[in-house]
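Following this line, the structures themselves.
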Structure P
Amino acid sequence: MAVIYDLEHITTYRYANPVTFGEHRAIFLPSLGYAGRTLSYSLETNIPAKTRWLMDTLSNNVAVLEFSEPATELQVTCRVRGEHHGIRAIDDFPLETRAEEVPVQYTPDEWVDLSAFMRPHAEDPDGSLAAWSKSFVAGDQDDTLDVLQRMMDAINETLTYQTREVEGTQSPSETLRLKSGTCRDYAWLMIESLRRLGFACRFVSGYLYDAALDGGEVGMTGSGATHAWLQVYLPGAGWRAYDPTNRITAGYDLIRVAIARHPAQVIPLAGSWFGNTEDYLGMDVKVTIRKLGTIPDFDAL
């Protein structure tokens, strides 16, 4: 089955007086691979802009915007109609024997390709992150899927989800200390913890479909905004999704936009503006995803 959806992502910046804008980079367009495709899309701005598209080093779709007029408000709107085939359960992808226990054994070729995603990026000044990571493999707890599940569950159950207007991502050590964070903080904590156990992990930015937004009964944490989770590379299964915010590993809820070594590489909209610091009044982000219908699998036709 495939889900056909409409997505609208509106970002609005407001200023007390007219300001000028430098180059902005927008990462909105889904990049799903075999999991789906984009049927149509548009990118609109409330002031004149020159737009060009490029692929970054990780093949993410990036729109580069150059603005020519000052304004007291900047609004960037992305609309997408897409087809999403969902993420199949990991049970459909048996792990190779070398991936069944921690540490996972990667081949020399895999090491070359995955090394950037295996090397820890965040500092751990007091060793708290390393200690927390090792607690999941203490004793004989070395079954790979069990370790991944328990770590995801621990983040979801022991930390408090808290939205934050300030841009950026907390360090994993800070998230552990505060015992709270956003979806980006949760994903980054799990990534850096797994890297310290020898896993190749990458940060994923995207959207979260919530059936409750269409009148369903399911309620997802983090819907109505951009979302973040992670992927872990497991020989035999490939890149597998783990969303510690909602404990999702399969299904139709996660729509991938971009991948990265660390969160700062895939900020949905980033750029500069020129004016007085006190002119900045804040920003609003609104994301709406609406399911239009479903298409049966080819075998069912």
Structure Q
Amino acid sequence: MRHITKFIAAAALTVISSGAMAQAADGRFLSLTPPEGLPVIPVMEGWVANEDGTASFSLGFLNKNKVGVDIPLGPNNYIEPAKYDGMQPTHFPPGRGVGAFAITVPAAEINEDIWWYIRTGEGELLKVPGRYGESAYELDFVRPRPQGSMQPLVGFGEDGPRAAGLTGGFGEYPLSVTVGQKVELAVNVSDPSNRDRQDPRFKDLLPVGVDFYKYQGPGAVEFSRHESTPEVVNPYTEDNPRFRFFRAPGANEVSVKDGQGIAKVYATFSAPGEYQIRIRAENFAAPDSQEGDQCCWTNLYQTVNVSE
């Protein structure tokens, strides 16, 4: 792709730096990757040709720091053309944020590049394009995967209308929220996947994972488990080799049994202002659906206005 040499070089340097104990030619051990101070790198995941003639560009990021990074909207985090600016995240959790958001452009602008710019601290300004037509970047997850997985249908609240897609919808928290107040966030989920129930892997219905993230906002967001979500304990005994590999789900992660039901968490906000919460419903329990395969999840974004 054109004009992204700096981005490719930055990504390559970051991947190289992730080696635990790289050694110089003279035998010296190089320093380990620092826990913070590294750049957040914008990533184009790919593009989707929509049935109405528009195109959607899926964008994500790579945060190699061991801590989350906040980059407010402005000269260090912006999109051109300016009419698409403001849709991008300002909070970047550690690691790879695949398909964090999407930009949909009309058919008349389908061949024009969309550029996302990010600068971390005093570092170099990095950019990546949303660009249509490169076949290697076309995403086809709008169609069923080999074993039938599709993007989950998700709606706000316990009975809101459901949708699927890179941008399934935007909603607003219906109540007044104050700093430090624990508030309930909920979505309803349904899995439209059509799998072969004769296949032993799909004898039982698969769960849908629902993850809640801070997406934008001036302060910290703390998530806590809702009492409707059973607490997950390590199913293995200490003498089982798998015991130490067990990872309990985070407070922001909910598993919806059988792929249909309600996912709830509590959220607490540390400062007044407007926040966006990204809610991702995913089918990663299925063998044909993973982030690395660019399938299959739906994003919702919920606005929460917090007062003193």
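Of the structures labelled P, Q, which one yields 18 when relative contact order in percent (Cα under 8 Å, 6 or more apart) is computed from its coordinates?
Answer for the origin of the read-out: Q.
Given structures P, Q, which gives the highest value for FRET efficiency 1/(1 + (r/R0)^6) of positions 207 and 279 (r between Cβ atoms, R0 = 25 Å, to 0.05)?
Q
Computing semi-axes √(5λ) of the Cα gyration tensor in Å gives 33, 24, 18 for which of P, Q?
Answer for the origin of the read-out: P.
To test your reading of the models, identify which of P, Q gives -5500 for helix-only ellipticity at 222 nm (-39500 (n - 2.57) for each DSSP H run of 4 or more, over all residues; to 500) when calculated.
P
If mean count of other Cβ atoms within 10 Å over residues 183-190 is computed to be 26.8, which of P, Q is the source?
P
FYI, it's all coordinate maths here, none of it is from the lab. None of the values given here were measured: they were computed from a predicted structure. Cβ atoms are built from the backbone, for glycine too; each structure is taken alone.
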